[in-house]
Structure P
Amino acid sequence: MSFILLGILNSQAAGGGGGFGYIAGGYNRTLGPSPVVDKFLFPSDTRSSLATGMSTGRYFACGMSDTNVAGYVAGGWDSGYSSNSTVDKFSFSDDSRTTLGTGLSATRNSQVGLSNPAVAGYAAGGFTVSTTGIDKFAFPSDTRTTIGATLPIIIGGGGGIDNFGVASYVAGGGDPAGGTRYDTYYKLIYPAETISTLVATLSVNKASVGGFSNSGTAGYAGGGNTTTAIVNKLVFATDTSSALATGLSQARGGPAGIANTAVAGYLGGGQTTGPGGQEFDTVDKFAFPSDTRTALAIGLSGVRFAPSGMSNGG
């Protein structure tokens, strides 16, 4: 398997002011796949770990969010180092976990998580059972269907960013053979659920991208492999993309994104590439609308890469 080209995806929830985000699972080369779910309260940025984590340790899964209701972790590599179709659901009201009776339509990892709160979450693309297909989980019933639209190519490890009620985007990603990375933005338009390809591109070709959003304003795609600190900002009104003047505090691939809409976005965890690659527990915070970056005084509860992000932001 290629840790370099496989990705982690995430989705963000709406609102401003309070709320919280979860950064779930990830891989630690000493401990293996982690089931731990870390919870970050907004705006204090304090961290705790949920008493009940994921049903099994997983990484390269995707996150989806339904504002004020629940967050979901779908698929990924599991503790048996096999692709997984499981979908765990975490209730935002009490942090409790259930596992859906219906998981992904096939076992896969590195699919991109997209969210349209109060409507549906989407798991797009992915590897092992490599697909261009997009699974849809309707909120609140959690029933799964596969939508008619497909990604133009087989891709995984892109960053998921969301403009609620309008569109979601897959930013970057790689191919299943591990030899090609992309700089493309694919746009899933709501409510028609059609796919288009933007003229705008990322600054570099990369997979293992972390995404977060300031819904209604802009989405962000940060880090990735080849190991980079670049964070691109996609302005929703114009679908134009540029690189922030200040990127991540360390160049790394495989961070997870969470966001408190109208306040700040976060990228947590990740690793550098190569045989001696270093894992991180760092959580970088990007304030809206200035996009200034700080690193939280407290990071993840352990160093790991390829976790998943879910948000109940404000």
Structure Q
Amino acid sequence: MSPADPGPAGRGSVPAGPPASIAWELPLPAPAKLNLFLHVTGRRPDGYHLLQTAFRFIDLADSLVFRPRDDGRIVLEGSLPDVEDESNLVVRAARAVGKHLPRPAGATIALRKTIPIGGGLGGGSSDAATTLIALNRLWRVGLSVDQLADLGLSLGADVPVFVRGENAFGEGVGERLTPIRLGPAWYVVLVPQVSIPTGEIFGDPALTRDTRPITIPAFFAGQQTSNDLEAVVRRRYPEVAAHLDWLSRFMRARMTGSGACVFAEASDENEARSVLARLPAPMKGFVARGLDRHPLSSAD
């Protein structure tokens, strides 16, 4: 195994097997995602961009442990640097669920981060979704998946796909989701050591905002796709450009989300690990397995 890939024992990963159970004190996964493509097809009058994308869950995951409290407080353990707890999506998600209870309920939430912050892998959104799913069950709130997805959308455009738990073709601002079935896949994911603010990229005047929409059948038929944000990120962040250029020597590489992480699909696990083994220092990366579903989908 390449030193660049810490492997399942050295990073948070989703084990193969049946859905995870939801219970107090149990570590619950919050998986990362890849955007297999990302097109900007327009802009709404309120400034939000219209997108098309394909979301794919992968086995890199953060971990959250929920413990009950009797004082009605939400306490976050494992705070993120430069993020106030009250602004953290996990705390906001917990409060959003708690508003549907007749009296305040409390929880201590221990968050163990593995997904890179500002990498375009959806870590914050996934953490929020796992919080919504878990506390809805643990507090016996009884909200439906649709209601949880609506709560998720109020927290961030990527939260609903994690709540619904299926790989999906996303449209609108990312909230219009059509489940899609994707075959088994292995990915090489590189992690440039920069954190990219999404708003900065979407606000760039040079961003392409008029890509012609494609259909789901055209996507599966192999119609050419891209990440429209990539050109802007390449110009602003040379380190991301260098990682894209290196990975492109071996396979078709592209950026996920607004960056900074870049990825490529391999023919199998062996090819993925072979490419990663050639990764020069100080570049960092890992091999990821594509998931069929979110590990909490249909959890007990």
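Where a number appears in this text, it was derived from the coordinates with a stated rule and is not lab data. These numbers were taken from a predicted model, which means no experiment stands behind them. Cβ atoms are built from the backbone, for glycine too; each structure is taken alone.
A few comments on the model shown:
- Structure (P, Q) behind the derived value 24.5 of mean count of other Cβ atoms within 10 Å over residues 52-59: Q
- Relative contact order in percent (Cα under 8 Å, 6 or more apart) - highest-scoring structure of P, Q: Q
- Ranking P, Q by mean count of other Cβ atoms within 10 Å over residues 124-131, the structure that comes out highest: Q
- Test item: FRET efficiency 1/(1 + (r/R0)^6) of positions 28 and 132 (r between Cβ atoms, R0 = 30 Å, to 0.05) calculated as 0.45, pick one of P, Q: P
- Of the structures P, Q, the one that 0 was derived from, the read-out being helix-only ellipticity at 222 nm (-39500 (n - 2.57) for each DSSP H run of 4 or more, over all residues; to 500): P
- Look at distance in nm of label points 7 Å out along Cα→Cβ at positions 164 and 260 for each of P, Q: the largest one is in Q.
- Origin of the value 1.08, where Cα Rg over 2.2 N^0.38 Å, for residues 60-195 alone was derived from one of P, Q: Q
- Mean count of other Cβ atoms within 10 Å over residues 68-75 derived as 12.9 - corresponding label from P, Q: Q
- If you line up P, Q by mean projected area of the Cα convex hull in nm², the top spot, with the largest value, goes to Q.
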